[in-house]
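What follows is a set of structures for review.
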Structure I
Amino acid sequence: MDKREVVRILEEIALLLELKGENPFKVRAYTTAARVLEGTPVELGDLVASGRLGELPGVGEALKEKIATLVSTGRLPYYDDLRSQFPSGIFEIVRIPGLGPKKVRLLWEKLGVSTLGELEYACHENRVAGLPGFGAKSQGKILHGIQILKQHRDRFLCNVALEEAEALLERLRGHPAVLRISLAGSVRRRCETSKDVDLVASSKEPKALMETFISLPGIGEIVARGETKSSVRLASGIAADLRVIGDREFPYALHHFTGSKEHHVALRARAQRMGLKLNEYGLFRGEELLVCKDEAAIYSRLGLAFIPPELREDRGEIEAAERGELPRLVEWEDLQGALHVHTNASDGSASLEELAQAATSLGMTYLGICDHSQAAQYAGGLDVKRVSEQHLAIDRLNRSQKGITVLKGIEVDILPDGNLDFTDDVLSRFDFVVASVHSRFSLSEAAMTRRIVRAIENPYVRILGHPTGRLLLAREPYPVDLKAVIGAAAEHGVCIELNANPHRLDLDWRAIPSAKEAGIRISINPDAHHPVGLGDMRYGVGIARKGGLTKDDVLNTLSLKELLSFFHRRPARR
């Protein structure tokens, strides 16, 4: 069993123990172990084989034994027994925003609710409102949360989909029967969520390739099997399809199954106007196949520049390709550093030194620390005294290391009235300030817009953090006039964050062109709470590419000198 699966099971054990009402310290032990395993770069199999698993912090003797059993056998009787004590529907109920394990347990014990449908019915009968700790307002929120879950049922965040897809791709790529193979579908287009994983391969031995595919590790169920297409459901729950064709058809099939539907409709209409027909089998003039060696050749035959997969959404990309005006999209290699990173001084899990080392290993030249400000007590927010202590620690670190510069930042709370959580005197001590909304999401659109615009007007704010507050598949954006916010940011020279955490990916890619047209730089920030989280910037790059951003549009493609010059241009108080 690989690391991702072990981490998932440890997290689920923690959840099950919490549902049982077990000791919080026992629950935390499994959660901590999951985070530690997630952050270690060493393969679990190697740690088990070498006997070094117990050297990891937080992994005691009992946990070491359980993890080793999972890695070596793929099963854990302790986990199977725990899971058998709960109805399967409980795991879906726990996904409702704001409904934690303790409340789920109460619903199960007092009302016998064990599925989403039963809970919805109980709410409509007003039985939930009468339970201790709930009430009519909580009942209404639960109903709203159920609707969100229904709307996004069977969808997965991009990190889950991409990691699963890349693992399948890597296992199949070296198969002797494979001629060409690629990801396709929404994963290839770098959408923020996906319903399934699509792979397209060419082969002269499709049967052998299919047999390997349906036998890969991590497959929970074979849904359908055939020589040209097989479908499986992975242990994570996401579906995966593999289509195998001849090598001549590969470019057309890859293009077709990459999508989007809207892009294909527009492209096929263009082909028809040229007297051609485009489908998954080829590009034809009458019965004649126009041979194309790859996707670029297909677009060229249609009089277009190659359109990167991320842009294939029928939002003007075909017209831009015809005019030769497609942008050179930003790439991971263009990023020079990471801004908005949390340490264990607030709610992160790693020290300054550990984060700096991780950033250096990724080739970054600067790292912007942004722990929470004092209002975020739930996240261990820093008061003025702790800010001073952290700044001294950053100075010491910068003197002792080479290759990377750690910047003094803060993620300061935007209070309900638009004021910030620190005075200007305190804010002036930072290299840069990220201002974010973390509370009172229920304000009206007008009030929320005034709140954010007022924060933008503060001369020390350089970046607006996660501007709409959304949590993908969990929480809708708060009401805000994004056009007004973008206008204010452009007027006052404030950047807008593209929060690369796969749960957020906020700013939405559909709104990015408006910010770009307004002349606003976008900062691709990881909002990392542990070293591995720095890698989330790859998801941010995908969303930036979908929004049409170039290297010049992105703040953290600047060199350290250029970045500091931008940060230190402090306008007078407006």
Structure II
Amino acid sequence: MKFWFSGKIIFRIRKSYRLKDYGFFANWEPSDEYNLCTPGLDGSKSKVTAFKNFMDNKEEILICTHATLRFAFEELEESKFDGVLLAIDEFHHVSADSDSRLGELLRSIMTKSNAHIVAMTGSYFRGDSVPVLLPEDEARFTKVTYNYYEQLNGCKYLKSLGIGYDFYQGKYTSAILEILDTNRKTILHIPNVNSGESTKYKHNEVDTILDAVGDIKKVDSDTGIIFLKRHTDNKIIKVADLVNDIPREREKVITYLRNIKSVEDMDLTIALGMAKEGFDWPYCEHALTVGYRGSLTEVIQIIGRCTRDSENKTHAQFTNLIAQPDAGDDLVKLSVNNMLKAITASLLMEQVLAPNFKFKTKLSDNDKADAGEIKIRGFKLPSSKRVKDIIESDLNDLKATILQDDTVMKAIPGNVDPEVINKVLIPKIIQIKYPELTDEEVEEVRQHVVVDSVVKSGEIKEVGDKRFIRMADKFVNIDDLHIDLIDRINPFQKAFEILSKDVTTKVLKVIQDVIEATRIQMTLEEALLLYPDKVKAFMDKNDREPNVTSSDPLEKRMAEAIIYLKDLKRKKQSGQG
């Protein structure tokens, strides 16, 4: 497909590219005069003047930052953007909030000009409750999704991406060498100074890491690059310190990093708030991040630093080094919360990397699935274009919203029945995120979220001409799947297994105690799902009622459901309910 356009382009791709070599109708050849991303104040008078001149002359391409676009827009009429192709990178910085200057600018151009807008982002998930665009504005865009799975399939050298996590206790600087391998080209992001993982002395942290790896032989006065002699083999490696606060020194390092030409030019980059968006180091193999990042977009941006295709690697790795909660820590609640969020972020990224299946309704025993399809009895297909668009384009972002929800996270350690997660918690989140959906449409989206999560969390095996999927602790013939069966499976079973396998019993007890202290309040929907069917099944099996003091969280929850319903009945009988 070719995109024909006339007029000017305001974009953020800085380099020239011979696009004709790849079948495009024109090369990308921006003029240096109108590359306004050069170092300096983004809102400077000279850049705004250059922007305005560009809009009045015959030049076709201008490259600028979001800030320069905002400042220039204040001095232009919207009609000036008629016939312009406005392409905005890092589009998640736009917000539907009325206080967002970039968002207001975009809405004004969309309303008062005929500009064509291309919106690009590595993640459509903002990490807060404010949408990027209002639903009516979003509906004017045609979505094109290009995920990591598709990206890896298109790479010449890079064939796999690993998403992992490691846990530490005490100070992270004492555990860093267990994860940091300087034989791999690595970007190390140390924790924010305001986070619980930080020692509050970021420069000392960098010094401690460098001392653990080797001895400093010199710091190049022209580039600011550190030459470090490794303890293990005396090899000299090159290190970039982007934690350094001195602007002149840090600019030297940034300039050097921008002009890296070969794999030998850099070995380790240590950063805090930098080297995320727009940082291009194709040779990077490992993105190692210490501490939980509050924004899933930030996690995705960091992962993107190591997924550039390069001949020096076939595998890229993202590792999140997370603090294990300690019962004696004053910040134990925050630590538990961060740990669960980091695990769910990793789980989500694993699902993004997994191949996509098409899910359809199974109508009869003879209704066989085609390649790449899974057919499920009782499964609802989209009944509207809006539901279809959500399923095709927003599913991973919706999962991110669900996985990062506090109520769902508290359910992950296995103390809430899977059907409660699937039929009560998930639909409530969908209703909040998409208030325009009907109840029937919410159910259609819910089923796709649950099915996609369960299938991607499960292990699929082929035996002869049959396929089996691991559902919780057993394998089920894919041809026998029914939506009712899937609804009885925890869609985030993988996260529960991570906790069960990768943390000690003591740490798991700390997590359970914290969640118990802020226990999920019982709702009527949850109580009715647990009682009477699940309570009756428990009583038939154990010949007794569930015990509220049981150490089994599910048994305890069933007992609480009985108490809740009895109390509700009592209140109604006394006229209080």
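Given a computed value of 2.7 for distance in nm of label points 7 Å out along Cα→Cβ at positions 69 and 109, which structure among I, II does it belong to?
The read-out was computed on structure I.
Name the one structure among I, II that log10 I(q)/I(0) by the Debye sum over Cα atoms at q = 0.21, 0.23, 0.24, 0.25 Å⁻¹, for residues 333-404 alone of -0.90, -1.04, -1.10, -1.16 was derived from.
I
Still on this structure: Computing FRET efficiency 1/(1 + (r/R0)^6) of positions 149 and 293 (r between Cβ atoms, R0 = 25 Å, to 0.05) for each of I, II, which one ends up highest?
Of structures I, II, the maximum of FRET efficiency 1/(1 + (r/R0)^6) of positions 149 and 293 (r between Cβ atoms, R0 = 25 Å, to 0.05) occurs in II.
If distance in nm of label points 7 Å out along Cα→Cβ at positions 29 and 373 computes to 4.9, which of I, II did it come from? Present the calculation step by step, with values, prior to reporting the outcome.
Values: I: 4.0; II: 4.9.
For distance in nm of label points 7 Å out along Cα→Cβ at positions 29 and 373, the value 4.9 is produced by structure II.
Related question: One of I, II was used to compute Kirkwood radius over Cα pairs in Å, for residues 221-548 alone, and the result was 22.9. Which label is that?
II
Moving on to the next point. With FRET efficiency 1/(1 + (r/R0)^6) of positions 165 and 413 (r between Cβ atoms, R0 = 30 Å, to 0.05) coming out at 0.20, pick the structure among I, II it was computed from.
I
Taking mean count of other Cβ atoms within 10 Å over residues 485-492 for each of I, II, which is largest?
Across I, II, mean count of other Cβ atoms within 10 Å over residues 485-492 peaks for II.
Something else about it: Hey, P(r) over Cα pairs in 10 Å bins from 0, in percent, for residues 93-316 alone derived from one of I, II reads 7, 26, 24, 19, 13, 8, 2, 0; which structure?
Going through each structure in turn, the value belongs to I.
While we're on this one: Supply the structure label, taken from I, II, corresponding to Kirkwood radius over Cα pairs in Å, for residues 421-500 alone with the calculated value 13.1.
Computed on structure I.
Bear in mind these aren't lab numbers, they're just calculated from the coordinates by the rules spelled out. Owing to the predicted nature of the structure, the values given are computational and were not obtained by experimental measurement. Cβ atoms are built from the backbone, for glycine too; each structure is taken alone.
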